[in-house]
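Some structures are shown below for you to check.
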Structure 1
Amino acid sequence: MLVLRPIRESDLAGLVSLANTTGSGLTTLPANEEFLSNRIDGSLRAFNPRVRRPGGEFYLFGLEDTTTGELIGVSGIASRVGGFEPWYSYEIKAERFTHKALEVDREISALHLKREHRGPSEVCSLFLHPDRRRGGAGRLLSLARFLFIGAFPKRFTETIIAEMRGYIDQTGKSPFWEAIGRHFYQFDFYSADVLSGLGDKQFIADLNPRYPLYIPLLAPEVQAVIGRVHFETEPAAALLRAEGFANIAEVDIFDAGPVLQARVTDLRTIRQARTVKLRDVTENFNPSPSHLLARPSLDFRACLGNCEIHDDDSASLTPEIAAVLQLAPGESFTLTPLR
């Protein structure tokens, strides 16, 4: 059975192993043991009970196979992007060019570098081992985070974003980077993305183009990838859109991947969430997963499973699920129906 729970110090070896399977796809969790150890330490601090408002904490969750104890996936939440190191994006703005005598009136879209020090919350750092991408594992890894946010709303902002990986062609190159970034940075796209993920953003302020980039001046094949997701990211983007996320007029500064945004209270998983008490543990119902189930505590745990809901705001669980969620009769848990 699979359970999503906060990352632990003992997960370091598993996290390093998992990071080594991502290739260049997860720049916020590079295969660097020292960085990952610091990331775990930061996440442990984020779960401190004294946190009352979003201050840039980074919550990292691990997806564990309870049968083997193996870490097979990770996902994260940044309580607020920006802070000491700003968060950068390209904002797409339409500019009007008018000359009455010549009867010219046109709008031209341009990319404006945006620097955010007190931005919204962000869901990020999602990766599932390629051999385990089945049986709803990706859904659990992505959506269970929203039940944690719903349980602790004061730790997050009212708006949440997701920065999606941008389009990469069959040769492994980013058309957007090749058209723009490579002219300003003396290293390749992946090096820039990893360096940004490590947290040092000063190189962006020093090297990135300082003036608007007018989109019609770019080649058609480059214009076509602005706001387009990588093919491997399409399922994750579709899942978030089904939750209530939508594109906004911002893209990543390196690969022009889209930025999705939603109000936390509009997210389907949170809107349809219901808190009930565990009445009893029984085997007397269909075990096929029908709900996303979670223990809404700082020692958060979530899984996919079935439950029997009663009229008095109580529910029954199978022994296996009750054990995975570490619930005893009388304790509360949260459930959201799966689509």
Structure 2
Amino acid sequence: MTIALDATYSIGRNLSGVGVYSREIMLGLAHAHPDDEFLFCYRPHRFVRSYRENIPPNVARRLFVGAPPGDVFHALNQRLDARARRGVTTFHDLFVLTGEYSTPEFRARFADQARRAAGLSDAIIAVSRFTAAQVETLLKIPAARIRVIPHGVRIPPASNQPRENLVLFVGAIQRRKNVARLVKAFERLPQDWRLVLAGAANGFGAAEELENVEHSPRRASIEIPGYLSAAALENLYARARIFAFPSLDEGFGMPILEAMAHGVPVVTSRASAMPEVAGDAALLIDPHDTGELSSALLRLASDQALRGDLIRRGIDRARHFTWQSAVEQTWSVYHEVK
């Protein structure tokens, strides 16, 4: 069986969440099934750059134009433009269709692309039950065609880096990530605490979110380092004492698992897919309630026993989400549709 995958978003050192997912699934499949043939397909704007990447011996590169190749084609980022022999598409989120988190033009283009991909797919992989329900209701896809396969996370080696009074947020600064309320909530923490907003500052509504940062009475305690390398992000996870992720809408919420895997107690939202990912290993808050978020931060800042309990729960929770499991379940979907 020849498996082709859209590898477009897997290139580079500093990957987005979709890029991490793409690379883990692609390489995991190729290594787990050395006797099968895989095609890593790159759209034209990334094809030449793909030659900087090493690929396993059972993999060939393909320029992705026209009809998808392979016995099974897997669209790893909810885009399938033409009928494949057998098509599988992964859906990560549909928040563009449900909230004011993009321009009307982008929403219309996204909606058309999502409906087309869903309609052309023999099976759909959703990264959470929440996203699966949205695919079913918003895109009118029967539940029988949808499989829920969560993301994985890698548990890093134990770090001897001392923890600091640092609240860490990881994600693009944009309206959906709820940064303005996080800044307001942070302002109630003691003066020796700092807030680091780690992520590109170019998302939809970023200017308004950043304006709240600039006008904060705690501005001197807030850092905005921009998009960080994997090594720099690892360092922040190792130093942070609290991880805050009060997003308004997530199809999964990979930073929640990453923080847990690094032993950082988590505050996140009881909205969309986040409770599904966090389980009982985080403090859950209403992301629209700044007071509730602030109270959760104050509890964690002052209660060492609570932090210790959430650290233990979080590491145990993260161990249940493995890329190996995601790869195995994805392979099973291919056999279902072939």
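FYI, it's all coordinate maths here, none of it is from the lab. Since the model is a prediction, treat every value here as computed from it, not as a measurement. Cβ atoms are built from the backbone, for glycine too; each structure is taken alone.
Quick notes on this structure:
- Structure responsible for -11500, with helix-only ellipticity at 222 nm (-39500 (n - 2.57) for each DSSP H run of 4 or more, over all residues; to 500) calculated and labels 1, 2 on offer: 2
- Given 2.2 for distance in nm of label points 7 Å out along Cα→Cβ at positions 66 and 314, calculated: source structure among 1, 2: 1
- If mean count of other Cβ atoms within 10 Å over residues 154-161 is computed and equals 18.5, the structure in 1, 2: 1
- Comparing Rg/Rh (Cα atoms, Kirkwood Rh) across structures 1, 2, the highest figure comes from 1.
- Given 17.1 for mean count of other Cβ atoms within 10 Å over residues 242-249, calculated: source structure among 1, 2: 1
- Source structure (of 1, 2) for mean count of other Cβ atoms within 10 Å over residues 90-97, computed value 14.1: 1
- Value 7.0, calculated as mean projected area of the Cα convex hull in nm², for residues 186-297 alone, assigned to which of 1, 2: 2
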